[in-house]
Structure I
Amino acid sequence: MGAHPSVFVSFARADHELADQITKSLDHAGLAVKRPDTDLQAGELWADAVKSALTDSDLMVFIKPPEGATGSNNAFFELGVAGALKKPVVAVVKSPSDVSDMRATPIVSAGDLTGLIDQVQALLIKQVPEA
């Protein structure tokens, strides 16, 4: 983990406003934030950019997209990459019915940004190797 822990925020286009709110909260908490919509360089392949950003991140915040939402396939691809890289994930859900398929992941309500920051910081602390 670098001097400033880094969090990758994954979301579908339908959740852009929520992603903006979460990004501001994470940034305010002193965390570096990477997003697929802002960290992709011109001419860079999207899948390569996602893998690179996740490799350089300490964990992922996954905003569970509404079923069938535009860009939801991308968000689930990013979740799969995070799993393959063994990155911790915190899922943000908008309703209790969204948690059924996120069993092994810490879950936070979209309305609880303070809880999200607490969960992210707790996972980051777990990653710090003991001296």
Structure II
Amino acid sequence: MTNHILVIDDEPTIKETLSLVFPEFKFTSASNGKEGIAALRQLTDIAMVFLDYDMPGLNGIQTLCAIKDEFPDTDVIMVTGSPHITAEAIHYGAAGLVEKPIDFDELQELIWDVMDKNRPAPLPNAA
């Protein structure tokens, strides 16, 4: 599994902020849901998606549903300033949700939890 994260957010500085806070990850950005879905079709090494809820065009839930329909094994972490969407996001397949303003320690823990759950289990020792 790679450490490549697709950031779908209409805020242009979020990718740069995430890159500075989390240098161990590679980030690619898309400014809306349609661009994000197109990026997932082109990039084969995306480990997870960081998805904003409040965007023009497709909102985060609509984008989440489209991602899960086409890429069911892709984990999505949603970020929102609207905590009332938590149950809906989890219902539609979000691996987790982070509220704005972003607590980067909480986000880092969530990213690693999601990444770790997808790592293959080590082979038993052949002793």
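Read the figures in this text as sums done on the coordinates, not as results from a lab. Keep in mind it's a predicted model, so treat the numbers as computed, not measured. Cβ atoms are built from the backbone, for glycine too; each structure is taken alone.
Among candidates I, II, the computation of Cα extents along the principal axes in Å that gave 57, 30, 29 used structure II. Taking distance in nm of label points 7 Å out along Cα→Cβ at positions 39 and 63 as the criterion, the top structure among I, II is I, with the largest value. Given 0.8 as the derived value for distance in nm of label points 7 Å out along Cα→Cβ at positions 15 and 79, which of the supplied structures I, II does it correspond to? That value comes from structure I. Which structure, out of I, II, was relative contact order in percent (Cα under 8 Å, 6 or more apart) derived from, given a value of 27? The value was obtained from structure I.
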